[in-house]
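Engineer: Please find the structures below.
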Structure 1
Amino acid sequence: MRHIAANPGRVNFASVGVGSSYHLLIEQMMVYGKLNMTHVPYRGGAAAMTDFLAGRVDATLATLLFARPYMQDNRGIGVAVGNAERSPVLPNVPAVQEVIPGAKLTDGLAVLAPAATLAPIIARANRALQDVLNQPAMREWLTNEGVPPRPGPPEAFMAEMTPATEELRKLLRDASIKVE
């Protein structure tokens with residue numbers, strides 16, 4: 001972070017696209033950390049990672065699943081994880097909030113159904129999903145892949161995502177970012 005602060009506008013970062021959760025996390029880091037970086041949007045993670053590994057961009061964000069091989073062979077260094085807390089897979093890498101208070105990636109994998117799906121069907125599907133996510137082997141596998149499961153009812157997911165969405169909408173407006 002000291003390098004970024006000492007070189008305003010000269011450090012660039014790759015994202016998987018304008019308005020992506022990774023792009024918005026970097027924007028939060030710039031706002032809350034008072035940093036100035038140049039955004040280089042890509043259409044997907046493979047191209048962003050390719051250019052990062054080739055030295056054409058200075059930094060990128062990637063899922064743990066995608067980034068871990070490059071961290072293991074020392075072609076990339078984990079500076080922070082975007083989650084609210086440290087990853088159990090990378091306990092020595094701080095959460096981004098530890099480095100830049102206020103910055104956080106509110107992200108989640110969700111199983112979606114059409115809006116008109118009847119409530120009893122949603123409830124039955126949710127129970128089946130909870131049963132799978134609560135199996136120790138599945139929990140361990142997902143956690144090791146960088147996606148620790150957080151099973152719960154749809155209402156809990158919405159209760160978390162609704163305020164996070166409002167925060168990100170404000171960031172989009174304040175930073176004049178147009179989602180592509």
Structure 2
Amino acid sequence: MMVRAVCSNKKDYYVLLCIFNVMKEEMKKKLLAELLKNSKRSDRQLARVLDSSQPTITRARQRIEREGLVRSYTIVPDWRKLGFEIMAFTFLKMRPEIRSEELIEQVKQYAAKIPHAIYVAYGEGLGMTGVVIALHKNYSEYFQQLSSFRLQWKEYIKDVKSFITVLGEGEIKELSCTYLAQALLS
């Protein structure tokens with residue numbers, strides 16, 4: 001290791017090793033921030049922005065992928081141009097049995113089959129225990145999906161409330177991970 005070659009004693013070696021590890025962690029954060037801004041950029045472009053070499057960026061990218069810090073590279077499209085008019089935040093109050101081992105797999109399989117849902121999770125707040133965030137082409141499609149859900153899971157549902165936004169209307173800040181880059185570095 002290069003660090004060992006420049007150190008005359010063990011103490012200096014460990015100090016430099018700690019500094020080196022801190023620098024690697026900082027590089028990972030900076031690289032993640034840049035990928036959040038635009039994951040389409042090449043390692044060479046990222047190296048220029050981060051004032052590093054392309055091989056260093058490639059190794060850092062591989063490391064963060066291996067560590068699971070990057071789960072996928074994706075895009076944020078213009079939902080309206082794809083034909084979606086509304087985004088629905090549906091809050092659910094489910095009976096506790098829904099979290100049993102025997103039902104949890106059924107819930108996951110059902111959620112995987114909802115093509116419009118971009119996020120489904122258990123949680124707590126507003127007196128509810130779960131949330132579904134979904135995109136729909138129109139209100140009719142949304143209502144049909146919700147009715148189907150209510151019918152299929154009626155014995156486990158206590159309450160359902162939705163908050164619906166019309167895409168492109170009243171939008172204050174678009175849905176994007178780009179904004180997280182600044183939070184990651186602060």
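Engineer: Computing relative contact order in percent (Cα under 8 Å, 6 or more apart) gives 22 for which of 1, 2?
Structural biologist: 1
Engineer: Related question: Assuming -0.49 is log10 I(q)/I(0) by the Debye sum over Cα atoms at q = 0.12 Å⁻¹, for residues 76-147 alone as calculated from a single structure, say which of 1, 2 it is.
Structural biologist: 1
Engineer: Given a computed value of 5.1 for distance in nm of label points 7 Å out along Cα→Cβ at positions 28 and 140, which structure among 1, 2 does it belong to?
Structural biologist: Computed on structure 2.
Engineer: Name the one structure among 1, 2 that semi-axes √(5λ) of the Cα gyration tensor in Å of 31, 20, 15 was derived from.
Structural biologist: So the calculation was done on 1.
Each reported figure results from applying straightforward, stated rules to the coordinates on display, with no laboratory input. Just so it is clear, the structure is predicted and the values come from calculations on it, not from any experiment. Cβ atoms are built from the backbone, for glycine too; each structure is taken alone.
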